[in-house]
Structure 1
Amino acid sequence: MFNTAIGATALYCNTTGCHNAAIGHEALRENTTGKHNQAMGCKALRNNTTGQQNTAIGCQALYTSLSGDYNQAIGDKALYSNWGGCGNTGIGFVALYGNTTGCHNTAIGQQALCSNTTGCHNNAMGCKALESNTTGCYNTAIGPGVLNKNTTGGNNTVIGYYPMYYNTTGTDNTALGFQALYSNLSGNHNFAAGYEALCKNYGGCWNTAIGHRALECNATGSQNTALGQYALRSNTTGVVILLLGGLL
């Protein structure tokens, strides 16, 4: 009862589901007992059966959804593969496209978190932010291309233009600024704030770089602290060096 269906085979299989609105060809077609769903667009929420309180706006948005609840998908094929994940928000073309059972993710921007499958509690804002993430959790990426190559790394906080672009498995890193920690692959527990700070680091851990190009060339050095413009810029493998406001 209290259902609205507009379009060929919209809500076609519904049995006891209520308070659903389906607008578009095959929108909510397979729904049986799901309730309080809104689907607008061709095949939006097409395969949903028991999921409830989902919103899908766009062609094939939340297309595969079976039982996931409390999801919002706005954009063509946003959250397309989701079938059991709950509490996700995908806004933008193919945002969270590959998500299956990951929960409580927010993706805003074209291709943001589009490869995510089971990763949870991620926030991606920007075109292709966290694009390659699959199972990594608790990441925050704000800016275009941020954490683009990340797959399983978690607990990273990254803000700027392409910082930590190549990170794959690194965890517990913070990068703020243009290409900060840009080349990081597996380094953990690093803090970089400033233009190209720790830009070439790929495996070093427990480094702190604050300032324009601070520790820029560091590759595998660990436990270094550099504060100031160009501080420890040329260091590559050095360990436990402290430099404040100078050049090296």
Structure 2
Amino acid sequence: MRSLLGAVLVLLLIGSSNVVAAETEEGFVSLFDRKTLNGWKIGDGAELFQVRAGMIVMECPAVPPRKATHIFYVGDVANHDFKNFHLKVDVFAFPKANSGIFFNTRYVDSGRLTHGIECQIDNSHSDWRRTGSLWGIKNVSWGPETPPTELKKNQRKEDTIILPQSPIADNTWYTQEIIHQNGQVVVKLDGKTLLECTIADADREHTLATKRIWSPRGTFALQGHPPMPGEISKVYFKNIRVKILPD
């Protein structure tokens, strides 16, 4: 019983910090009410996402193996149809976790998303594309896993940033930001710019190198990714807020 009470206390403490960020940041609007998943819609695998202590908790167990699943914002803000925006999400990733924040995407019931770009969450998973990467578009890596010597033909070496060490850590809250304005994308971690990227032909729909479709507009989604063998994949999300930017 004592250990159970301790675990509950830790969860409450984890969820309690920075709970009014969206209300104190000028121009930002919250996308998550901290109590329910109202305004969000989950595809196949709904059991992976729950609300606990003011957070959206994504937990993918070690067994059984699963395909990735996603929870999509379908609420009233901008009628869940964003073009230019500044998105901020507070994230707490457990060791070996793999997740992501998609933008300019569209709802699908199950399977791989057809639209959008994933901003990776991965501090210590086996995928060398680390947190903040625009997966398959502009990648960041800091080891111990490293990019293959011969990258796939649709990934040029200049599209990968190698850092000497991780700018963030597991088991610690940090803020992940995605800023998009007319094809210009900036990713920040804890307020520091990690990368900048230009999406070619951003004003029209077309297929990206990742085989997903780029659309000038779309919504946001959080990913639940299968874990490494024998591990779990677990991430907390809170203070999900957005500022609409001018066209």
Structure 3
Amino acid sequence: MVISPHTSCNVQYCEFMVQGKPMEFVSSYVHLGHLISDKLDDRCDISQRRCDFIGQVNNVLCYFQKLSSAVKYKLFQSYCTSFYECELWDLACHKMVDFCTSWRKGARRVWNIPPRTPCYILPLLCECLPAFDKVYRRSMNFLRTYVSHNTEVVRCVANYSVSCGRCDSPAGRNALYCMNRYNALTLHCLMFYLRNLQIMSGSVTQKTLLLVALLRECIMMRDNVFTLPNFYTVADVQCIISYVCRPSSGQALLGFIDSV
């Protein structure tokens, strides 16, 4: 694959030979599972991983449809969320939004809750970080290892890319992007914040936790994991789940909990 400079240079008629055989010109190539394009961006790789993720979610839901939502979520974690090589992605790429949207849709399908369930409920229900924060933390952990590498050459290149390269370097761009997102003044502060980032951080209130606990118990009763009370039917529990997962109803319930 030939990476052309950002000029009018035309390499279409160039021919490179290896052991007497001409090399094929391609627009992208898979190296160690990472899709490298001749445009030197991650759009194609993120889109491919998004398609793979959707296919994995469909397989889990197809083959394990009779299991409870809690068990399906554990399978979802094991088989669908490895996000291999996501440490190398450009975090500012607009395809990241599509990827994280697909994660939220997949989580809603696994828990069998309405498609319009508010985004803030999903990490609390799944007891994990949002997809954005997962990728950001892995990217910065990779960068931390990169900057403090035992090999002097690797360490020098890493520090130069972050300190001097900045927006001209993928590692520098990712560091600046995360520092802006988490309001970190230095890279050291950013590493400390991401290392201690928990699902309960931020503006999660006790009312929200009670709402999510109610939703989880209703899901367990719907799936026959918990015993259903005599005065409830499965249809009643499903109505409660649908009501809690409606954005306006969820806020109304939070207000009710606050008044109580």
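Every number here is computed from the coordinates shown, using simple stated rules; none is lab data. Treat the numbers as computed from the prediction; the structure is a model and nothing was measured.
Using the calculated result -0.52, -1.09 for log10 I(q)/I(0) by the Debye sum over Cα atoms at q = 0.17, 0.30 Å⁻¹, for residues 40-79 alone, pick out the matching structure from 1, 2, 3.
2
From 1, 2, 3, which structure was relative contact order in percent (Cα under 8 Å, 6 or more apart) = 31 calculated on?
Structure of origin is 2.
Given a value of -17500 for helix-only ellipticity at 222 nm (-39500 (n - 2.57) for each DSSP H run of 4 or more, over all residues; to 500), point me to the structure among 1, 2, 3 it was derived from.
This figure was derived from 3.
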